[in-house]
Structures are given as C-alpha cells and as structure tokens.
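Only the coordinates and a few stated rules stand behind these numbers; no lab work does. Remember, it's a predicted structure, so these values are computed and weren't measured experimentally. Cβ atoms are built from the backbone, for glycine too; each structure is taken alone.
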Structure P
Amino acid sequence: MRKRIIVFLLVVQSALFLGHWFVYETWTAFERPLGRMPGQMPGASALAIAFAVLSVTFTTATLLARRYSHPVVRFYYKLSAVWLGFFSFALLAACASWILYGVSALLRLHWQPQHIAFALFGFAIVAGAYGLLNSALTRVTRVTVKLPNLPAAWRGRVAAFVTDTHLGHVRGYDFAKHIVAMLARFQPDIILIGGDMYDGTAADARHLAEPLESLSPPLGTYFVAGNHEEFGECAEYLEAVRDSGVRVLDNEKVVVDGLQLVGVHHRDSVHPERFRAILRQAHLDPGSASILLTHSPNHLPIAAEEKIGLQLSGHTHAGQFFPFTWITSRIFGPFVYGLKRLGNLLVYTSSGAGTWGPPMRVCTIPEIALISFE
C-alpha cells in the first residue's frame, strides 16, 4: 500500500511540475515584448523559482497531512489546496491562450498576445475566487421520490442525505457543526450519511464527530464508509461515528418502520461479486420498499437486479469544476449527479457537502439533499 502511494505521488508530482513549467513558459512567452528573451524580463528568475516551489506544495502538504494534525500543517495543507485550485484554472488559461493565439494567427485577427494572456489569466483568478465562495455556501436540494410498496407510514416523511463532508485539514469541527445545524433546522425524519465524512488526513476523528451527538431524528441516523475512510484506519473512523450515536450499517439490512434500509461500505461495493453477495445475504423482500446506502454509484445493474428501489450515493462531487466535471460525467454518465432511473431502480447521486483537494466549486454546488417520499 505504501509503495503504491509513493508511486502515485511521484506521478502526481511529475505532472504538477510539468504543468507549472507550462504555465510559467506560457505567461512569459505572451507577456514579454517581441525579441526579448525570458531571462531578460524583470523578475523572470524570481517567478520561475516561485513556480518551482509552488509545484511541490500540494504533494508535500499531503505527505505531512497524512501524519500530522498540527495547526501549522493544517494551515499549510489548506493553502496548498487553494493554490492547487488556482493553478488548475491557470493551466486551463495557458492552454486557451495558445489556442486563441493560433486562431488569431490563422485568421489574421492580430490579437495582441499580452491581451490574450491578461484576459484569460484574469478570468482564471476570478473563477478561482468564485469557486472558493461558492464551495462555502452549502445549499439544500429538495427531491421527491415515489417508491413502489412504500409503507403508508412513510408517505410524507423526509430523509436527509449527507455525503462527502471531507472533515479534516480544510474543513473541520466548525464545518461539522454547520452541517448539523442545517440538519436540525429542517428536522428530517431520518438522516443518512453516505461516506467520506472524513478526508483521510491525520485528525482527531472522535472530536470531528462530536457535533453528530446532537442529532436526534425520530427514525435515527445511519452511516456507511466511503473511500476516504479507507485511506487510514477505517475502524478508528467507524468507532468515532458509533460513539457519536450514529448507527453504522456494516454491509447489513435494517428495517425502519417497515422500510428496508441496506448499507454497503465502499470497499465492498467496488467488487461486483462481493457487492452482489452482500445484497443477496440481506434477504430483501421484493414486495417491500427498499433503500440502498452506498458511497459510489458503482455497479448499478447489480442493485437493479436485486430489486433495490432507491440507491443513495455520492463520491462524484459532480466533478467540482472543469475539467473534472467533464471527466466524472464520462465515468458515471447520467448518474454523475441528481435523480436518475435505471429500469425500476431510482438513483440519487449527491454532489456532496464538502470538497476534496481544492476547496472550490464552479458549475456545481455543495448540498444536503432532502428526500420526500410520496
């Protein structure tokens, strides 16, 4: 496991270094006057050094964050995550600069390279600032579902679905309190937490889960683990969640006032045969309504074959911002976000309440979903 992490970080670091080099070369090429070499530009050397240093901030911060929860480490990790977001937009701006320059040359539009660069890099800064603000404003998304064979007692009830809070070095105890306060304000009948409650960085899991102790929905609060709980000691996270009074669904079914609720942890949902076996061992009654709580919208045909009525998942973050919005939509198709149907199976994929990596969202929102049953 450690070897794979090291290899992954080396690949990521190489990509970050090349990306920063490309952004630097693009900026200096477009900003310098004609005929002047990059080394002759005032401040070019300082800018090159700054970009070289910035290229290693996120990987070094990630390595430190996996082992330490010191305030200085948290601050460094948060700054590196913010820079990673701004860099992502700067990289897009650099690519777009060359494209527009080529279009200008091809069509003989005589656009000034400096004007192209200033406009696109300026837009990147604005997009990053907007993304920071947008990601901090948690919304409430209201969804209405009709499940076959729904018990009469469940008609008109509301389930709150929360996923991907990613508590850790970027968003911590105060964010957990904020989410709990929102849930208390809407007074749902049941609360379902779909994994990645923790970010996977070194943190006091028990302290971060303390705000959950004040939750008291009439039908209980339930939790399944996501992939980020598996980054560290998953048992430690699950114990902290249990100690807060939340019921952890360990690949099992419970019946809540006549409604079947099945929870499958992420590590088991990604393996098709293991996933199918867990659902079959739950002995679901096809004549009764059922909800599957699992972190990722994986292997949906299996859930449909096992007669699940509604699956609740997260994981995708709806991509957070471009180009990841495009990438996730290619991976998960129509099930990347929102309420969709596969045969008789309804699937709601939440964009999540938090963020991973850059605390930014553009063209996506952080949300808590309130699901009303009819």
Structure Q
Amino acid sequence: MKETVIVLGGGIIGLSCALELQRRGHQAIVLETGRCGGQASGAAAGMLAPYSENVEGPDEFFQLCRESLALYPSWQHAVREVSGASFEYTESGSLYVASHAADLLVLEGRLLWQREHGSSGRLVEGEELRRLEPMLSPTIQAALYTPEESHVYAPDFVKALEAGCRKLGVQIHEQLEQLTSSVIGGEVVVTAASGAVFSGSLLLVCSGAWAQELEESLDVRLPIYPIRGQICAYEMEPGEPVRHMVFGPQGYLVAKANGTLVCGASEDVAGFDTTVTERGIERLRKWNKQLFPHLAERTPFHRWAGLRPATQDGLPLIGRVPGREQVILAAGHYRNGILLSPATAMLAADIIEGKGYAAFKQAFEPGRFGAPVLR
C-alpha cells in the first residue's frame, strides 16, 4: 500500500527519509518551519566516522552507525544520480592521535573490539605516521589509523538531497514558521501559521531537538535537548596538507576540497541559542595547535554553531509512537545525523511498510521513556 507521508523537518534526516520513501513509490510531503538544512545539518562537518566518534564499545548506536557507513558509497551515488548535483565525498580515512603512553594503551584496547566489528584499522607511529600526516606535532606519539572512515561536505550534500527530492516529486514547503498536527478521522492534518493545511495518512517526525515540543500531543516522553556545537575553519596554505580526518579527545580537524580546514566542536548547553562565543572558539584554538603547530599563528576566517539533538540516553528515537500508529519518529541523532541519514531513511521506510528489521534496532523505539511527566 502506497502512503502519503508528511515529514516534519527539512534537515538531512527529513530529506533522506523523504527521498527513500519517494524512491519506494510513496508520496512524501516535507514541511520545514525555516529553510531546509538550516539547523544542525548545514552546520555539520560531515564526518562519517563511527569508529572514531563512538569509542566506548559496540553498543546498538555503534551498530547503527557502522551499518550506515556501509550504506554510504551506494547512497551518495544514488543522491548524485537523482539530483544531478555534485558534492564532496572523500574516503580519506582517519587518525585518532595519542600523545602519551596511557593514550596509546586506550587506543590498543579500542582497536581490539573495533577489528571484530569491521575495522581494518591499525596503530601507526614514527616515520609511517609522519608520512601519513606530515604536519602533525612531533609530540604525537602514535595514532589509530582507520581507512574505512570518510566525510562529505555537508552544505552541498544537503542541497543535493533537496534537489533530488524535488526531482522525484517530493513536495517541499519551507518558511512555515509554526506547525500544529492532529489526527482527524484517521487522517493526519498539519496546519501552518499561515493557515495552510496539509494532510496525509502518516506523520514522520524528523524535527531534531524541536521534536520535544510534541510530547504532550503524542502522550509520550521525548527527552531530546539541543546541544550547541561551535566550529571554526581556517584557510589552508599551499604545502600544508592535512590528509586525513584527525581526532583527539577534545575534538577533530578535517580538510575540505575547497581549501578549508574545519575544526570542531566546542559543545555546551545553551538552549536554542546558536550564538558563537569567543570562549567556545578559543577552546578549539587552544587544542588544535597542539596537534598542528602551524595553526598557532592562524586566525579562523569562519566561525559558526549548530544545535545537535541529544537524547537522555544517547540513542536516537526511531520507530512508531505507542498508541499513535500513524506517527513515526526519526529524531535525536546528536552529532551523527549526517552519518546516520541513510540507515535512518531505510529503517523509517521499512517501519512504514511493515517490514522486519534487526533486533538491536528495538533499542531506538520512542516509547522507551514512557509517558510525559505532568507539570
């Protein structure tokens, strides 16, 4: 049965879900209060790095991230084909650095379980490390090299997703400001501030940190909170290559094909405030020059911030809302929205079509927090 699905949110998760639904023959209608990709999606560094960013162990979140990384080669190719747009997708590999013997022990332990879950990573040091990344500080003793990891240029990738959605027939409505939804006579009805009304058979909520606003109407607890991530970028000079994504305990650096070096991310709790602070950027500058000394005398030419939707337990909310069979959630991806977009799109579409899925994905069901707390 083909469905008309109203997708709340035009970020990378919403656009990816809409694209996949449209590819399967459904009709997707994307409703965005602002501009598509205007929040966390457009502000992201675009790293596809489940091994470097999820370091505690192979939990359910890591498994979903790893599955999504495996989908990316074919997914990004499909986006290119349907959109006709170009964007950077770089299979650079990554280095997670160690400055001290204790750091190296941690990396050795991490490598043991990561090799059991698809990584071909290895520890590199000495001359090999300098060949891989010549500009690294001599204080860096070693690094965990993971060839599988890659990155995209997020702003262009989101634009390509939007273009692909439009070409396939997804209806996209932006600048709607405020949306209210209800189920009337078995039909989902969403009304915009302007009075415009949209209807469909199902509602797919992909509104990131803003999904929490639906707690009361859906009668389910949605502990999703905005975490401000501040990022800066440097202009790279000729002869100063950064060839891999470089991670450390305090952040990351990733070079883009447009000649910029992106450094992130300084995180803090500031509600829905996306103001860039001097303190947040200085934390990045203090850290990144320890990895790349040539940055000590450089000033970032660009600074920005985005809001990352973090959940109480760190896992996204993906699944049907208990007691609201016409409502599906796909929100709360925190700092891995770009990476998780294909896996989330596939899972959301499978749920809508009543298909089975791997047992570990039950950990993401939206009803796990129970009913909302009465105030």
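A few remarks follow.
- Given 169 for volume of the Cα convex hull per residue in Å³, for residues 56-223 alone, calculated: source structure among P, Q: P
- Among P, Q, which structure scores highest (criterion: relative contact order in percent (Cα under 8 Å, 6 or more apart)): Q
- Which entry (P, Q) yields the derived value 30.5 for mean count of other Cβ atoms within 10 Å over residues 8-15: Q
- Parent structure of the calculated result -9500, given that helix-only ellipticity at 222 nm (-39500 (n - 2.57) for each DSSP H run of 4 or more, over all residues; to 500) is the read-out and P, Q the choices: Q
- Source structure (of P, Q) for mean count of other Cβ atoms within 10 Å over residues 168-175, computed value 20.0: P
- Among candidates P, Q, the computation of P(r) over Cα pairs in 20 Å bins from 0, in percent that gave 29, 56, 14, 0 used structure Q.
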